[in-house]
Structure 1
Amino acid sequence: MIDASAARRYARALFALGLEAGRHEEYGDEVESVLAALDQSREAGALLRNPGYTLQQRHNAVDALASALKLSPVVVNFLRLMVDRQRVSDLAQVARAYRAMVDEKVGRMRATVTSAAPLTDRETKNLREAIAGLTGRTIVLDSKTDPALIGGVVTQVGPRSFDGSLRTQLERMREQLKRAPV
């Protein structure tokens, strides 16, 4: 497993090339598509990760993947480097670091909202706008559901979490009642 600083170094190298070419967002999308393809085809992922295959066989697999996904030459060369250095299994970490760099560059922030029931499009839009107003950034909002919340929402914006769930409010009330004099 690659450490976080090594993942950032690989991501930073690709990001620098992307900035130079003005294609930093496209390169990120291409890396994400490679990850999705490797998730769908366990055999392809195993072939790229397994040093038991020759380097030429693994490079041929990269070429086949590049052809199927219509990858840019820079991303293809980056994948070949990852294969050469036996780092393909760390591609997800590199992609996360890359995504964070692109988000920072374009002023975008990712947030996750978890609710007891699925949010309507209007509620999602309002929440996205409220978070954007607080942060001053464009928000990419990921929605999840967790019936255990009972009601309300839990919002994760970067490293900060805002818990407005009914479950948490009930737990707080219970703790207050336990401490209250009888």
Structure 2
Amino acid sequence: MNPDVLRHTQAIAATVLANVDADQLPAPTPCASWNVGQLIDHLIGAQNWAAAGISGRPSESAEGASAGDFTSAYANAAEAAARAFEEEGALARTVNPGFGDMPATALLGLAIVDTFTHAWDLAKATGQSTDLDSQLATQLLAASKQSIPDAYRGPEGAPFGVAQAAPEGVSAADQLAAFLGRAV
């Protein structure tokens, strides 16, 4: 994965986000402990977290961002994250995004999967199509199957939910969501 993939994934999330109405903010999401507004806050906050993780600085909170111009807040945070990964030598670093040292490329992969998956969550919660870029979803599913051990799975609060069965014939994005613990 490279920063171009992150930018592409961020653009997918931005498209979904642009179709969210303020009256949908209290609606439930596939993430049981978050409503749409809280999910948007997390989506923005995850961009801040990734930028901070690659840059070695503290992350900025995005709590409450959904109460304002959340599309602009997301665009600004996404641009900062992408630029941080594009800096000369950034991908060669060892970073600590808050839970241990890892290669910067692993953090980039986490940022991509997190952004794509939460774009899916947001699309599902707001009645949009969840068939988000099947080629990218297929790549992310293959990578996730290789890199996410069962030790990282569990109930709400664990990094990933317990893998769910995906119904026959669903999109690659739906299959990824099911693998990451969402009911499809």
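Read-outs throughout are calculated quantities, based only on the coordinates presented, and are distinct from any laboratory measurement. All figures in this text were calculated on a predicted structure; none of them were measured in a lab. Cβ atoms are built from the backbone, for glycine too; each structure is taken alone.
When relative contact order in percent (Cα under 8 Å, 6 or more apart) is computed across structures 1, 2, the figure 23 traces back to 2.
Here distance in nm of label points 7 Å out along Cα→Cβ at positions 3 and 107 was derived from just one of the structures 1, 2, and that gives 1.3; the source is 2. Given a computed value of 40, 35, 28 for Cα extents along the principal axes in Å, for residues 67-162 alone, which structure among 1, 2 does it belong to? Source structure for this number: 2. Rg and Dmax of the Cα atoms in Å, for residues 43-122 alone computed as 17.2, 53: which structure among 1, 2? Checking each candidate, the match is 1.
Where does the value -20500 come from, among 1, 2, when helix-only ellipticity at 222 nm (-39500 (n - 2.57) for each DSSP H run of 4 or more, over all residues; to 500) is the thing being computed? Checking each candidate, the match is 1.
A value of 75, 35, 31 was computed for Cα extents along the principal axes in Å; which of 1, 2 is the source structure? Answer for the origin of the read-out: 1.
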